[in-house]
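Please go over the structures that come below.
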Structure 1
Amino acid sequence: GSLGPAICKVKLEPIKLMTFEGLPENWTPFYQQFLELIHLNEELTDLQKVSYLVSHLTGSAKSIVAGIPPTEANYSLLFQTLKNRFEDKRALGHYFLDKIMNFKPIVQESEKGLNSFLEEFVR
């Protein structure tokens with residue numbers, strides 16, 4: 001008889017949920033991670049989800065939802081408020097345009113100058 005493929009279970013470390021401080025370029029990674037690990041997790045209650053959400057917000061992201069009490073009933077409102085604010089394509093376009101306009105020009109072509117540019121715009 002055939003035993004079939006061997007099953008190998010690997011013990012993975014828990015994934016550390018990132019925090020979101022309100023910088024537009026960090027919204028998508030935060031949103032994707034939060035969506036997969038917390039929002040779509042049917043084993044968590046909305047009270048647990050709201051606790052994870054507000055405890056992983058800092059800076060302007062936390063300020064945006066500060067007026068909404070972090071209750072089970074308000075989870076969807078909190079989550080949607082953040083989505084509406086940080087998935088605004090026009091605001092995101094203005095943010096990146098400002099970054100480009102305020103970037104210090106590369107004085108001389110060098111590896112350091114190009115690396116500086118890449119660090120600022122390609123994350």
Structure 2
Amino acid sequence: MTTPDSQPAPQPGQPRVHPERQRRVKTALNLFSVAAWVTGVMLLLLCARMIMEYGLNMDVSALNWVAVGHGWMYALFLLATLNLGMKARWSVQTWLVTALAGVVPFLSFFVEYWRRREVKAEFDLA
């Protein structure tokens with residue numbers, strides 16, 4: 001039985017999610033994963049740079065590119081998160097929590113793992 005808001009129940013042997021949607025979500029998930037990892041690594045480099053500059057009073061002017069690099073990667077991470085969130089139809093709360101993962105050291109790695117696991121289960125991705 002279906003309601004106006006729901007999809008008909010899949011028959012045995014039929015995929016739960018349309019293959020084209022699976023493909024789009026899988027592509028968005030892979031992009032999100034790469035962006036999350038690169039953003040996380042850049043954030044760790046930025047933290048190390050700040051510790052060297054402010055904690056150890058070292059001259060780190062050669063590492064000015066790290067802050068800019070993290071900023072650009074975080075912007076790409078936000079776009080990848082929005083892309084995946086729209087294709088997976090996340091709630092605003094889920095999207096915001098995921099987006100904040102790029103500004104807390106180490107959190108992007110954990111959130112990427114959790115979201116990857118959730119999306120793979122929801123969309124029957126291999």
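Between structures 1, 2, the greatest calculated value of relative contact order in percent (Cα under 8 Å, 6 or more apart) is seen in 2. Across the set 1, 2, mean count of other Cβ atoms within 10 Å over residues 46-53 reaches its highest value in structure 1. The maximum of mean count of other Cβ atoms within 10 Å over residues 94-101 over structures 1, 2, that is, the highest value, falls on 2. Computing helix-only ellipticity at 222 nm (-39500 (n - 2.57) for each DSSP H run of 4 or more, over all residues; to 500) across structures 1, 2 gives -22500 for structure 2. Here Cα extents along the principal axes in Å was derived from just one of the structures 1, 2, and that gives 68, 52, 22; the source is 1.
The greatest value of distance in nm of label points 7 Å out along Cα→Cβ at positions 78 and 102 among structures 1, 2 is that of 1.
All of the numbers you see were taken from the coordinates with simple rules; none came from a lab. Note that the structure is predicted; figures quoted are calculated from it, not measured. Cβ atoms are built from the backbone, for glycine too; each structure is taken alone.
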